[in-house]
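Some structures to go through are shown next.
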Structure 1
Amino acid sequence: MRFLPCLTLAGLVFLGAVACSPQESSSAYFQAEAPLSVEPAFLDLGSVTFGERTSGIYRLKNTTGKPLLVSRIGPFSCQCVSAELELPGRMDGSGRRRLDGKRLNLTLAVDEEMAIHFTLDTSRYRIPASRKVGSIPVVFQDYSGMVLQWGADIWNPFSVEPWGIELGDIGVREGASGTAMVVAHDTIAFGLDIDFVDDEGWLVQSQEISVAGAGQTYLLTFTAPEVLPEGPFSKQFVLHTDLNGAPPVKVTLNGYARPDLSLTPSRLVFDPTSDRLEAQLAIRHRAVDGNLASLNLDALEAAGIEIMERIDIDAQHLVLRLRYVGEAAEQGQNLSIDIPTGDELTPLLKVAVSIMPKRGNS
C-alpha cells in the first residue's frame, strides 16, 4: 500500500498549535511559502514485518535566501520512532545528533542542507497495527511551522497478549504457571504446536482455543520447573509459528521464587502492660505436594505462648490463634523461636517474637 501526502492540512493544524507559543510567535508566521524544501515530501517506508526496524532520510534545504533559525524538530509521537540530525556541509566533525524534541536553536546558512535520519521500530508497538502514518513537527523562529510526514505498512500476522506475565511471589516448588494468548491479526490461519520442556525445566505448551469475535487463537501455558532457584527471575521464551518469515512469539515471565514454607506476620508482638496478649500466625506450604502434617509447635508453648485455636484451612495452610501467658518482665525480650517442619528444603521456620517491657501506670 502507498500513502498519499497531505502536507497542507497537517501544516494548518500544526500552525494553530505552535502559534500559541509566545517565544516562537512572529508576524512572519503567516507567510505562505515553507522556508525549507523537503525531499521526499512523504517518506514512504514501504512494508516491514512486525518486530523489525525500518528507516529513511529526509533532506531539507534552507530556501529563504537568508540565515534560518530552526527552533525545534519534534516532539515525536511515541517511543516507536526516533530521528538523528546530520549537517553534511559542516566540517566540525559533529556527526549525527539525536533529536529529542526539545529546543534546538539551529541556524542554517543560506542554501545549507540538513538530513534527518528517521527510524521506525515496530517492536515498540504494544497494540497490533497493520498500517501506521505519522508526522514530525518542525518549528522556526520567523516562519510558520511545517511537518514531515511518513508512513509504513506493518505485517503483523498475530498479536500476543500479554507480552509480560507477572507471577509475583511464588514458592520454589509451587509449580506456578502463567498463560498468554496468540491471536491471528493479518493472517487467517497459522500453526503453533508447542509441547516441550526447556533446559531449565520450564514446561511450555500450546492449545488451540475458540474465542468469540477473534480469529485463530492459541493459549500458551508456561509452568515453572519442579524446583526454582530462590530469588528474582526474568525468563523470556521465543517461540516460532509455521508462517514463513513471521516474527517470533516472545513472552517474558517475571517473579520472585521464595521458600515454600512461609509465615505471616514476620514478627509477633505482645504487650502485657496494655493487655495486648493475643495474635494470629498464618503458616503456608506452597510446594505442589507439600503439607503441614509434620509441623512441631511445641517450641511456642515452651516460650510462654499458648495455642488457643488451630484452624486448618487445608493441608497446606493453617492459622494459629495465640496468647502470651508468660510474665511481664522489667526488660523487653526479642525471641527467635525455631519450629521444626519436617521439610527437606526448609527444616526450620523461625518465628520472631517481641515482648514489651513492664511499664508502670501513667
Structure 2
Amino acid sequence: MLKITNLSLYFGNHPALQEVGLRVGKGEVMSVLGPSGSGKSTLLRVIAGLENPSTGQVLLEGRDITSLPPHRRPVGLMFQDYALFPHLNVARNVAFGLRMQKMEAADIRRRVEKVLSWVDLSGLADRSIGSLSGGEMQRVALARSLAPEPALIMLDEPVGALDRALRTRLVADLSVLIRRVGVTVLYVTHDQDEAFNIADRVAILHQGRIRQVSTPDRLWKQPRTEFVARFLGFENFGDAEVDENGIATLPWGKTPTLLTAGRHRIVIRPDGVRLDPDGNLNGQIKSTRFVAGRNRLEVACQGSFLTFETDQTTPGPAADVRLSIDPAAIVSLEESYPRERDDLP
C-alpha cells in the first residue's frame, strides 16, 4: 500500500529525516510515535507532497508519487486544529475537496451524504461549525478527508491540543470510525497511550530515524534499544552477566532469566517486578506514590533502585521487602537498530 524507501530530508545541514524506511499495509492503522522534533510531522508533509525529500522514494499503491504535486496525490491530511471553514456548514466543509475536483453537484451531494453517515453525522449536514462539539468537529474533519476517497489518510496529532480525558474518548471514537470505513491510516502522535490504543502497528521515530516498528504488544514486551525503552517509560536499566544455568547477576541481585549466557545490556519491564515474601531479591522501600490507581514503589536493592507499579498492598518507606522478577520481563537491548528492519515478516 504505502512503501517509503531510504527517505532523507535536509534543511541546510540539518537532517530532518534520515534514511527512513516504512511499509503500511492496505487497511492498516500505523502510528508514528516519537518525541517533539523527531520528524513525525515532516514525514507526513513529505508523503503529502508539501516537502520535497533530498533522497528516497515514496510509493503509494505501487505508484511512485515522490515527485507528484500535492493535488495529484490520493492522500487525505487531517491536522490538529482540524482546519475547518467556519463560514461553511458541515456539508459544505465535507464537500470542499469534491468541488475542487469539479465533481458534478448531484454526485457531490450523494458522496457527502454517504460520508456523513459513516461518521454518524447524517442529521448535522446543515449545522454551522461553531455549533459543534469537539468530537463532532473531529468527525467533520475526518469526513472531509474521506470524501475524495483517498488511498491514505494521515492524521497529524488530531487530538493533541485536548485534555487527557477528552483525548482518550475521542481516540476511542476515532478508532471505531476508522475501522468501520476500512481506510489506511498513518497517525502521528507523541503520546504512547494514544498510539497503542489506535494502531495496529507503531513506528518509533527519533532524530529523523525509524528506531523500531512493531505491534503495541510486542513493542512493550520487546523494546529493541535503550532509547525505545526509555521513551516508553521504562526505568530499570543495567548490565547483566548470565551464566550457563540462566542465572543473571544484575545490579539488584541474582535472579533467573531467559537470556542466553554472556553479557547483556538489559531493561526490566515495570510490569515484571512484584513484592514476594519468597522472592530472591532483598530490598528496602525508599518511596511510594499512588499513580492512576496503582502504587508506584522505588526499592533499593544492593545500592541500586528498582522502580515498579503494583496493585498489591504495600508497606511504607523504610520497610524491608523481598521482590521477585518475572524472567520474561528481563529484556536484552541492542546497541543500535538496523535500518528499515521490521519486527514482523
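Given -0.71, -1.01, -1.28 as the derived value for log10 I(q)/I(0) by the Debye sum over Cα atoms at q = 0.10, 0.13, 0.16 Å⁻¹, which of the supplied structures 1, 2 does it correspond to? It would help to have the intermediate numbers written out before the result.
Details: 1: -0.81, -1.01, -1.27; 2: -0.71, -1.01, -1.28.
Label of the source structure: 2.
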Which structure, out of 1, 2, was Rg and Dmax of the Cα atoms in Å, for residues 213-324 alone derived from, given a value of 14.3, 41? 2
One of 1, 2 was used to calculate FRET efficiency 1/(1 + (r/R0)^6) of positions 37 and 141 (r between Cβ atoms, R0 = 30 Å, to 0.05), giving 0.95; which? 1
Hey, helix-only ellipticity at 222 nm (-39500 (n - 2.57) for each DSSP H run of 4 or more, over all residues; to 500) derived from one of 1, 2 reads -7500; which structure? 2
From which structure (1, 2) was relative contact order in percent (Cα under 8 Å, 6 or more apart) calculated, if the value obtained is 13? 1
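Compute distance in nm of label points 7 Å out along Cα→Cβ at positions 229 and 309 for each of 1, 2 and report the one that scores greatest.
On the way: 1: 4.4; 2: 1.9.
Across 1, 2, distance in nm of label points 7 Å out along Cα→Cβ at positions 229 and 309 peaks for 1.
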Comparing 1, 2, where is FRET efficiency 1/(1 + (r/R0)^6) of positions 189 and 269 (r between Cβ atoms, R0 = 35 Å, to 0.05) highest? 2
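Every read-out reported here was derived from the displayed coordinates using simple, explicitly stated rules and does not represent laboratory data. Since we're looking at a predicted model, the values are computed, not measured. Cβ atoms are built from the backbone, for glycine too; each structure is taken alone.
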